[in-house]
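Before anything else, here is the set of structures, which you'll find just below.
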Structure P
Amino acid sequence: MAARELGLFLVSTGLALNGCLGSLNTYNRPPPRPTIVNHLENLKSASPQQVHLSVVGEDKMRISWITEAPTPATVQYGTSPGKYEFSADGTTSSYSYLTYDSGEIHDTVIGPLKPNSLYYYRCGVDSTREFSFKTPPAQFPVKFAVVGDLGQTGWTQSTLRHIAESNYDMLLLPGDLSYADLNQPLWDSFGRLVEPLASQRPWMVTQGNHEIEKIPLIHSEPFTAYNARWRMPFEQSGSGSNLFYSFDVAGVHVIMLGSYTDFDPNSAQFKWLVADLRKIDRNKTPWTVVLIHAPWYNSNTAHQGEKESIDMKASMEGLLYRARVDVVFAGHVHAYERFTRVYNGKTDNCGPVHITIGDGGNREGLASKYINPKPNISIFREASFGHGQLAVVNATHALWTWHRNDDDAAVSSDSVWLRSLSSDTACKVKT
């Protein structure tokens with residue numbers, strides 16, 4: 001089979017398989033923008049590409065990159081351009097998927113680093129490319145960019161441009177990154193697309209259904225590319241899987257859950273979550289934020305009735321409610337929706353605010369049909385591409401804004417001040 005024919009086969013097969021995970025109801029999407037493929041000119045170069053960052057603990061950073069030719073997994077870094085006082089060595093791996101062989105995937109952890117500080121670095125010993133990043137602050141305020149179902153289209157480019165202008169400290173992504181859907185070169189294309197941002201600020205991600213990439217009898221291991229390319233700091237939180245983990249940053253405890261791995265009360269993820277919630281010190285991290293992919297609350301006609309939403313909610317919602325989680329971000333539905341504080345389907349002042357933010361710019365287009373009348377718990381909903389910003393000002397207050405990509409111009413269409421549940425005397429944590 002020719003390479004082009006193989007690529008078309010993989011894409012069509014991926015769409016079919018991922019479609020099985022989609023909505024039980026039909027809904028119409030407006031015309032999407034086509035996928036942008038970022039090609040690499042020198043296919044045998046040792047020059048770093050697809051560089052992205054993720055935090056490891058409170059004073060270290062993981063730098064991941066790919067080369068087409070072998071090179072040491074060495075990162076040289078310092079606080080001045082062109083001057084690298086420090087050096088760290090990491091590991092190199094690769095993976096195969098059907099007829100595709102990845103490049104050399106390098107993974108190096110550097111630090112300790114000072115908070116809220118600018119560092120310059122280069123990947124590999126012979127590279128002339130210099131990158132820079134800023135570490136997150138150690139205390140409030142801290143600003144998160146939040147975007148789901150990103151993809152790599154013209155809408156994605158618009159979203160990334162708006163995010164770049166937001167002066168964020170960290171990006172949170174609740175699943176569905178590249179939309180490669182088995183066509184592995186699209187993972188490389190996505191890595192090159194996001195590198196200008198992901199090499200400057202940490203990107204913390206969790207997986208969605210488009211990361212599964214499992215083909216029965218042909219490739220039985222799910223999440224092969226995702227786990228190889230986007231390694232997160234799961235070990236540091238006591239997790240045994242890259243699909244669920246947690247970390248602290250500037251007074252916020254962030255929990256990344258896996259909608260597409262086991263979540264029932266006997267599962268490793270459930271038991272880990274119970275232990276992780278018990279460890280939270282609200283004096284140190286007054287805010288707790290959770291990310292999932294498939295939303296537990298959703299008044300869009302898209303993706304209704306899926307077990308990843310219904311069964312996971314039934315299994316874990318009580319845990320988050322008793323721990324007084326402040327906000328739950330989700331993707332999957334390609335639209336924006338913000339709910340009031342809610343628990344068990346009803347308004348509850350001690351429940352989390354649920355926000356669907358699956359509108360990053362994917363090739364499938366928007367989910368434009370909603371259930372009417374609008375449920376009382378749904379405060380704002382709109383089928384437009386965009387991204388969100390969570391500016392945590394202090395231990396008690398944070399400002400959430402959603403920025404719509406309307407006619408390629410950033411428009412702040414929804415905003416709300418949130419008060420942390422840890423500062424509400426009526427909402428004490430329940431054990």
Structure Q
Amino acid sequence: MADIRSDFLGIKSPNPFWLASAPPTDKAYNVVRAFQAGWGGVVWKTLGEEGPPVVNVNGPRYGAIWGADRRLLGLNNIELITDRQLQVNLQEMKQVKRDWPDRAIIASIMVPCEEHAWKAILPLVEETEVDGIELNFGCPHGMSERGMGSAVGQVPEYIEMVARWCKQYTRMPVIVKLTPNITDIRYPARAAKRGGADAVSLINTISSIVSVDLDDFAPQPTIDGKGSHGGYCGPAVKPIALNMVAEIARDPETRGLPISGIGGVTTWRDAAEFMALGAGNVQVCTAAMTYGFKIVQEMITGLSNWMDSKGHQRLEDFIGRATPNVTDWQYLNLNYVTKAHIDQDLCIKCGRCHIACEDTSHQAITNMLDGVRHFEVIEEECVGCNLCVNVCPVQDCITMERLAPGDLDRRTGKVVEPTYANWTTHPNNPMHREAPVQVPEPAE
């Protein structure tokens with residue numbers, strides 16, 4: 001049976017599933033119930049400095065995006081960091097850690113970007129004996145207007161500076177939580193590494209307005225007729241998060257930097273994808289808020305069963321396995337040629353493939369044959385884009401089939417070459433070169 005125990009920065013937990021810093025981790029009551037349900041660790045909801053706590057709105061804090069079946073795809077929130085007293089949080093953290101020594105507890109922290117503020121709070125957190133700290137440089141609303149959260153995360157120099165302070169004033173592992181509200185995630189990740197951070201976590205929420213009430217003409221959630229941008233999370237942000245994790249994992253300057261993956265993790269498969277791209281573990285929030293703490297049991301069982309089926313005995317057997325297969329567009333093989341194929345036994349004659357291809361793609365699918373409704377690929381027009389696969393409502397009805405080297409591509413009239421070729425050597429590229437090309441590294 002697969003061993004899914006996690007060792008992230010020397011922080012051990014029975015599985016790689018941690019609850020992210022958010023409302024589900026705001027107090028001991030929640031955290032204990034989460035541990036009872038099976039979560040391997042938590043990142044306690046972000047702590048602020050001593051003194052009067054922040055003040056949250058007393059009305060709606062969430063906006064939502066739903067699918068056609070009203071399944072939650074994304075949440076937008078305008079909630080701030082913890083509005084509970086610092087000492088209350090610290091006392092609860094200490095007690096929970098003593099009661100659950102085998103579970104990971106990380107303290108998320110956000111204080112002003114001043115050395116004395118970090119120097120003051122770190123010994124207080126360290127005294128709780130939790131396993132590490134996460135520097136919240138990601139929150140895009142409320143706190144960012146006060147010079148914290150993403151206001152720091154968008155400035156690599158600030159990230160490096162604060163990370164250095166934290167490494168100077170604490171023995172605990174330091175994780176830097178990165179904001180996705182930036183053009184190139186590699187720069188803040190590099191800054192975190194230069195500052196001595198032990199790991200990065202990402203992504204935090206994306207700055208967003210999810211909808212507008214067309215009666216009141218105000219963004220949702222609406223507070224007394226007004227709305228504000230908030231942080232977007234949930235399944236809809238997963239593709240953005242996967243890309244950013246992969247960028248850090250394969251960047252020469254940050255390769256090997258431990259990553260805690262966050263962003264839309266709802267199933268064991270989501271977690272496995274993050275880890276295959278280089279994340280050492282994953283953090284979850286929206287899924288728990290949507291389905292409750294017990295969803296982790298499905299994640300644990302699903303991941304364990306998948307690992308058994310693939311022969312992976314430990315998490316390390318597949319962590320990072322997909323990273324070498326992520327490359328830049330210019331290195332994709334231009335001699336890899338595919339054509340769509342429609343299984344007539346599975347086809348339900350809905351016509352969606354034809355409509356999509358006819359109206360928006362390459363007019364490569366028929367809708368009639370001998371006066372009868374019939375959908376078939378016209379190979380002479382098919383560019384292998386696979387749009388039809390993605391709009392077809394029947395799984396595996398349309399598949400992409402690769403032409404073998406030596407086969408004739410009836411669209412171009414050319415024989416498929418057996419050699420690897422990419423844009424860097426293509427004659428249409430005004431900067432093409434004959435020098436040896438970069439070939440993606442094979443998976444280990």
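Readers should treat all values here as calculations from the given coordinates under stated rules, not as data from a laboratory. Here the structure is a predicted model, which is why all the values come from computation and not from measurement. Cβ atoms are built from the backbone, for glycine too; each structure is taken alone.
Given structures P, Q, which gives the highest value for FRET efficiency 1/(1 + (r/R0)^6) of positions 121 and 225 (r between Cβ atoms, R0 = 41 Å, to 0.05)?
On the way: P: 0.95; Q: 0.65.
For this comparison of FRET efficiency 1/(1 + (r/R0)^6) of positions 121 and 225 (r between Cβ atoms, R0 = 41 Å, to 0.05), the top structure is P.
If you work out mean projected area of the Cα convex hull in nm², for residues 65-264 alone for P, Q, which one comes out largest?
Working: P: 12.1; Q: 12.9.
That would be structure Q.
Quick check: -5500 is what I get for helix-only ellipticity at 222 nm (-39500 (n - 2.57) for each DSSP H run of 4 or more, over all residues; to 500), calculated from one of P, Q. Which structure matches?
Answer by label: P.
Quick check on the output: 32, 27, 20 is semi-axes √(5λ) of the Cα gyration tensor in Å, derived from one of P, Q. Which one produced it? Please list the in-between numbers first.
Working: P: 32, 27, 20; Q: 44, 26, 22.
Only one of P, Q returns 32, 27, 20 for semi-axes √(5λ) of the Cα gyration tensor in Å, namely P.
Can you rank P, Q by relative contact order in percent (Cα under 8 Å, 6 or more apart) and just name the one with the largest value?
Comparing P, Q, the top value of relative contact order in percent (Cα under 8 Å, 6 or more apart) belongs to P.
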